[in-house]
Structure I
Amino acid sequence: MLKTLRSALFAVIINLICLSAFARQKEEKVVPFKYGVVDPSQFDLKPSGVDSAASAIAIFDIGKGYFQYTQYKTSYVVERHTRYKIINKQGYDYANLELQMYKGTGGQGTIVSNMEGATYNMENGKIVVSKISKDAKFTEKQDRNYSIRKFALPNIKEGCIVEFKYTIRTDFIFRLMPWNFQRPIPTLYSSYSLAIPKEFNYKVNSKGYENIVSQRQDAIDGTYYRYSAINVPGLRPENFTTTMDEYITRVSFELASVRNDDGSSEDYTSSWPKIVKRLKEDETFGGFINKSSFTKALLQEILKGASDQDSIVTKIFEYVKNNIKWNKEQDLYASVPNPKTILEKKVGNTADINLCLLILLKAAKIEASPILMSTRDNGTHPGFPLITAFNSVIVEAILGDRHLLLDATDKNHCVDMISYNSLNHEGLRIDLPNESSKWISTERKKASSKVYSYMLKLDESNKLTGKLFVTSTAYEALKIRDKYLSATNQAEFLKDYKSDKPGLELKNYEISNLNNPYESLIETMDVEIEDNVEEAGALAYFTPLLYERTKENPFLLEDRKFPVDFAYPVEEIYRVTIELPANYKIEKAPKNEKLILPNQDAVFSFIFSQTDATIGLISKITINKSIFSSEEYFGLKELFKNIVRKQAEQVVIKKL
């Protein structure tokens, strides 16, 4: 079964042929780096250009992968050798190495061996070597299966060079260990070479935006790969992304098929139908879904009063989300083979919960399917048959011409709302009976909105008092619900709310529809605002948008290689009404302005109004789509540059 393939000892070849010629990589010409041999010129290396602020430099990172055979098992081995130049104290972490190890119940696992490490300092024109000690190698147990091997190098100083060399051996060969050519710091040279025996056919998945030189050589005994990259810039965090891991330049491998000694082939994931067939046969996916004998009595209880398909879907959804608590684990597969166990335990991972939801919907004659997802923190699926690139599952229910997406992992979800982490634009609908699949859009069509409405009065001491109303919908409301319910109490929530709003005092705070995600979330409060009006003689200056204005442009790069991802369309509206003292008049006011991107993908409007005693302002930012390409980045950057400028404009009033 597919789950077993990815997590258990892989013993697919019964009669192993002696592959001594293949046990290690064929000899090839590579950039020569010998452990312990440090060229003095490496101490002069300094970051430059876009990486001028880097805390360290990866001088090289070299890996060599190959398969090893014993009488009982097949293992994959990677020999790794890496060296860093430490620039400043922020780079000291590169002198510490942590490797996660796994040990299964059947003896299979992942281990590290042959660890060598050293620190090199230039002192009085000579290189001083400080080798890693036995005391600096230790293991930290995480649970019964996982542990962390930690290695700490000595004598770390700014300007030193550190080096590690080690071997990792794993019995899990369904998905080979990926190789990253990129990290937060610049990498001068990285190479990864591996040899795959003729028995195994792997799919290659390359990601990232930096250039990789790849070579492939097919031989009688298998296939040899070599990948290399030079002068790879550091990957810096940017706003509005899924996960930065999404954009790391890397290469990974997933097993597609195995050729047996008799010439037959065992096909695992070479095509979508093959993947769906394996899912259907897996006891924690297809087998789990097919166990529905328990549903009859349960549905009688759940569906009391349900009169149509909408109420049936809602009642089942509400039952599952309120009776099974999410354990914060994401998975495609249920943790146990029987859904009844999950309903009794009342806790489970994403698959436990949403596949239980699917079972109940189907038992109630609702057309429904599982949707395989790669969540935002897992990155975008490459699109071709690759089961290991998925890490979660939601449900689609079809009511006539309406397609509803369901995710019962959060009590603050409602029907047709999936988790923020699942807003990754598309998912793979699985049709188990027909062993087929189809990509579907998971895009939100309606914008999530947040509306701030201030009704204030300015007194002669320049204090603003009045009311604030905040109305939030969909994901903007979900943010507040999750934050409010995770706080110890309301006082803690309000303290956090005020933490970045100097001069704000709140009274009589009320929140409506907190536990009803089907309705807008409404917050009301009395506010007193001081220290937001500046005086200069008879003149007073203030920014009418107060705390909610966009103070900095989130897009600062001159050029961006990857998309801008807002996750969902969003609308932010600020309505401000301020009554002025009777003896004041408006000396200067902002002008109206409207900015529109092509196709109205994003719109900003700023409308100012005034009477003798009152000023009014409506500022509106609308993002009409969730994702913008790198080609659209400059327009978005310019839009937000103008939003920052416009929302910072002040009103000038004069005392008569």
Structure II
Amino acid sequence: MPTRPSPLAHSATRLALLATLLTVGGCAQMTTSPQDDQRQTAQVEVDQAISAEDPAALARARMALSQTLSGAARAEQQLNALETAIDAHELELARELYQQADTQARWDAINSRRASIARGLGEWSSGNPEQARRTIHRIPLPLDPDSERRRLILLGALEAELGNPLTAARYYDAVDDQLDDKARETNHARLWNLLTEVPADQLRREAEQTGSRQFAGWLELALTYRQQPGQIDRWAANYPGHPAIESGLMEMLGATEPMGQLTAPAKTGPVAVILPEGERYAGITREIRAGIEFARENGALGGREVLFFDSGSDRIGASAAIEEAQRAGVALIIGPLLKEQLGALANLPAGGPLAIALNSPPSGESLPGGVVSFSLSPEQDAAAVAQRMWTDGHRRAAIFSADHHLGERTRQAFANEFELLGGEVVDRARFASGQTDFSSELRSLLRVRTKSNDGPFQPIIRGDLDAIFLAASGDELALVVPQLDYFGADDLPRYGLGLAYNGNRDRRGDADKNGVIIPIAPLLLAGTAGPENPLRITYERAQLAGPLPRLFAFGADAAALAGRMEMLLQGGTLDGLTGELSVTATGLVERQPRWGQFRQGLIRPLDPTSDAALPGSLTSPARLPGTTPPAGQNTDGSGQPTSMP
């Protein structure tokens, strides 16, 4: 009779069987391929690098991990490795890792913009930094924040390698707000080291042109440290919250004895105006003088006596005028006007009268310490045009400019600012002074073709332009614009310089400038406005002085600056006839213009630009409209320019 197993024996059998199954199963799980082992090892290295917060090790680990993968996963991991190295500014490592990558053909399918950044890195790793720069500049915008950060980092490094420290510093400033605290400290040191390589006159010119208040702060700090180290505290007061303050860089700079200081003028004492009175400059001087006298009549100088001195046309004449003014006991000097005369201001003694030079120094030179510089700089206008073009939504521009020194300066100022914002200067061309037929240049610049070889001329232009910058005088602009229209660019937005409008209503003369947008002094907009414009009476007064109301406005604002210098040196702003004015720690008068557009032969006001449309690192802190005194002082808050400077 068969016997039935006991429950215990049955349980033992089941346990033995289960143990066998577990053993077999465990052995199956432990059987792995060499590639799986490599992948697990690489993943462990990735995790360890992340835990250690070591980006260089992480970039290497990700490239090693990619070697154990295939297809899209391999390509994604290689892109991640390169991007990790770029983010950490480990650019030599990034170029080394690029040479190990083998999935470039798949990158566009993952993300074409990320692929373009990596492609630029590859061109750099192959020894072609100029081509790398072109490739990265041509990446379509906008970019996601991570890609934009990498674009700026690479452009900064490429410009530094190509020997352009100032341009490199602009890119490192632009990327600063996108970095974490630790990376920012390193970035500030890198940026500062680049600025130490830039000559003082270049720093000053860039400070005049840049539209970024944060970058202007860096430039002003570099100038202040180099020329007026005793003014660093005042620089800090003018730029509260600047990255150099937050990172502790200023503490590292220390302080030394000042070489020259900007100090508020004595509250009493005459004002000397030093201008050339010879026949060559008689018209210019007459209009500037009329503006100064208008401002004095309207209380801008607080009742001070105004004394006029002839500077002649050279430095000797200016020096003699300055000496005569000092003997007269003046508290303020307005002038000289001519570039070659500005060096005479070096003769002013410490504690002497405050001088407001009516020009910027020649290339390669700097103003003496303690001098304010006020000018109607075309380079400032060109940089402002770049910002306006960007805020109007245009990302790809062409430049058509006169082939002379002013044309070169404004062309470069526009290109620097536009490319920093993220725009691309797609093409540029020049025309000769006195040229009237621009057919050859415009055909090439616009790549003009015709719809058909038969029948009337129906031009078609290239499709990769959003706008064009015309660095030209008013007369040149009136010749260029009709030819732009003829060659099919009638719908292409066009921008010009403020000097393209002389301030006088001339419907016939300005008819051929139709559609051009320019930066413009507030006073000049009143010329085509109705009687309700608050500056209309002032404009009519300017017209009585002569044919160039811009110079009248310039003189009036110079007097207004002199009368309100104490407030301006404390960080206030002034709504002037030439624009909104402020004074930096190194004495540069910054000017923010208004905007106008030629329409049917008349200049018409445009809405102001919006800082919200600019990259965050390039916008200036909002200022109250009208004169904005420092804390503790009152303002009427009207926000409107008045007929009195």
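Just so you know, all these numbers are worked out from the coordinates, no wet-lab data involved. Please read all numbers here as calculations on a predicted model, not as lab measurements. Cβ atoms are built from the backbone, for glycine too; each structure is taken alone.
For the reader, a short list of remarks on this structure follows.
- Structure from which 23.6 was derived, mean count of other Cβ atoms within 10 Å over residues 170-177, options I, II: II
- Among I, II, structure where semi-axes √(5λ) of the Cα gyration tensor in Å, for residues 386-561 alone as derived comes to 43, 20, 14: I
- Entry that produces 20.1, 61 once Rg and Dmax of the Cα atoms in Å, for residues 146-297 alone is calculated, selected from I, II: II
- In this comparison of I, II, the computed figure -15000 for helix-only ellipticity at 222 nm (-39500 (n - 2.57) for each DSSP H run of 4 or more, over all residues; to 500) is attributed to II.
- Structure responsible for 17.9, with mean count of other Cβ atoms within 10 Å over residues 186-193 calculated and labels I, II on offer: II
- Structures I, II were shown, and Cα extents along the principal axes in Å at 138, 76, 46 was computed from II.
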